[in-house]
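Structures are listed in the sections that come next.
Since every read-out is calculated from the coordinates, none of them should be taken as a lab result. Predicted model only: the values in this text are computed from it and were never measured. Cβ atoms are built from the backbone, for glycine too; each structure is taken alone.
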Structure P
Amino acid sequence: MGNKWNKYKHLGRISQLKNEGRELLGKEIFWTEKRDGSNVSFWIDSEGSFRFSSRNMEEPDDEGLINRIVNCAEYEKLFELVGSESNKVFYGELISAGKGPTKIEPTHKIVRIILFDCYNTTTKEYITYNWLHQMSVHHNIPIVKLLSHKRHLDIKSLYAERDELMAYCKKHKREGVVGKVFTKEGVIFFKEKIDLPIIKRPARVKPNEIRLPSMPLDKIISAIEQAKEEVERNGGRFNNPKDAMPIVANHLNAQAREHNYYLEGSLFMYYQNYLESKIVND
């Protein structure tokens, strides 16, 4: 039995969920490692042929990616696994030799594929970690590590768990964590990643060599709150970066120009910190 390719979901952070994380409370959360590699998937098409795809392309055209997949130790094992479960799409992280995209993980000597999820095209649902773990053991294919499996009764304990796991990731050089909650309506997905180090640039120097001071926190918050009002006035969701970030950037930059301040670091960092502080303090 063959099936159609299912592109993997885009995952946002907890603060970017529809209800800002409240929908996670009281439910079982499976937290797994997020590995630093390339998202690839494996499946059987309607003609019964074994196929593999990249993150965004059903037919990958990257010769380097294709060669790494075909020559990795897990390729034949994945062929066997997918052949025995032909109504499913298996997702893995392709860990290349050398450094990964974020350069967080140590240098790897060989190419590996690490399973992290599976989609049943018959029932139109993602499959639990326990089942995927059984398949990985049976076929001797690596799987992402399960870090925690808990329920949380309030937002503060949820973020405390997140922070504890992010500390683990920093210690063990992992990109971050992925969280999943299985409900009757489907799976709630989210991810939390280690923020990459910000390369600090020297403050801009005017022709007369005057250095602008960094924008004070109260000015930053004021600009973001003005942006929030504008986003909501226009019918957007402020915790959705696509709706919010262009307007947040406009307000922050306008405030900096008006008051001759320098914005140090990432504008998204200011936006993300604002969201999380509001959620935890509310």
Structure Q
Amino acid sequence: MEAKRALNLANAVRVTRLMKHQLSEATGTGRGDLHNALTQRVFDCQRLRTTLFIGLDVSSRCTGIAVVDASGKGVASHACETHNYRDVIDVGQRIRTDVDDLFSEVEASVSPKAKWYAGVEACAKSFTRGRFNTKGLVKLAQINGIAQFICAERIGSVPLVVNPSTARSFYDLGLPQPTTMDAVDVEDQPVKERVFDFVRNRDIGTSWIPDPTSRSRLDVSDAFLIAWYTRVHNIFQTLAEDQKLWEQFELDLGKLKPAASRRDAVHVFHKYLWEWMREHKHFLRL
């Protein structure tokens, strides 16, 4: 029994090391069979014409909504203005109406059988000086929960809850590095403005005409960022669960024993796979 356990542990260590080596090489060099196979899978995901991603930047005053397709191109957007609504139920009803209208509009132009994935910005969990009091924070949390329920009910699955800092970090929008000594201080441009500039320079087609004077522009640009990040997360999940791909490279983690070693290996696997995607996001058109 002990000999079998030792054999299983040795095999888990071997597979984990092999997985680290192959994914590290793919990340560092951008070459090799594994890199090419992963790249092909990513491009295959981007060719799914009836797959759509909706992102919601939830607020008590204005909820930004954006839809992108599998290739990342903007499909539709909307600013759900609720600053005149005091009751959270009224806000929720308005969000539901606007979300339903946007779904109907998009499905009419794309496909009534479209497969949807939703991402909702995570609710703030602490106070921000000058922005929230207790009442405001609780109200925002309630509206956020309502928005998540609306999406789940509409698409039939629980939406991805996206921490805005995580999405910005993936696209290198957190703290941009100055390229010259004369570069503008990173603090001179608020992070939401950096997101706005990033979004309007991406392929959003005619889904949104950014207006620098609009007070809802930052809500809509944040919604696009959430939709794109939801798309990235979906591609990541598709790659991670592609058993045939990993068996091809002798990296089938599902059969590792004992269970603790399998969990550890999967954790490392997800970390290295995510780093590969992040490192090559421009080439992969993420």
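Please state which of the structures P, Q yields -18000 when helix-only ellipticity at 222 nm (-39500 (n - 2.57) for each DSSP H run of 4 or more, over all residues; to 500) is computed from it. Kindly include the intermediate steps, with their values, before the conclusion.
Values: P: -11500; Q: -18000.
Answer by label: Q.
One of P, Q was used to compute relative contact order in percent (Cα under 8 Å, 6 or more apart), and the result was 29. Which label is that? Please list the in-between numbers first.
Values: P: 21; Q: 29.
Here the read-out was taken from Q.
Once mean count of other Cβ atoms within 10 Å over residues 26-33 is evaluated on every structure in P, Q, the highest one turns out to be P.
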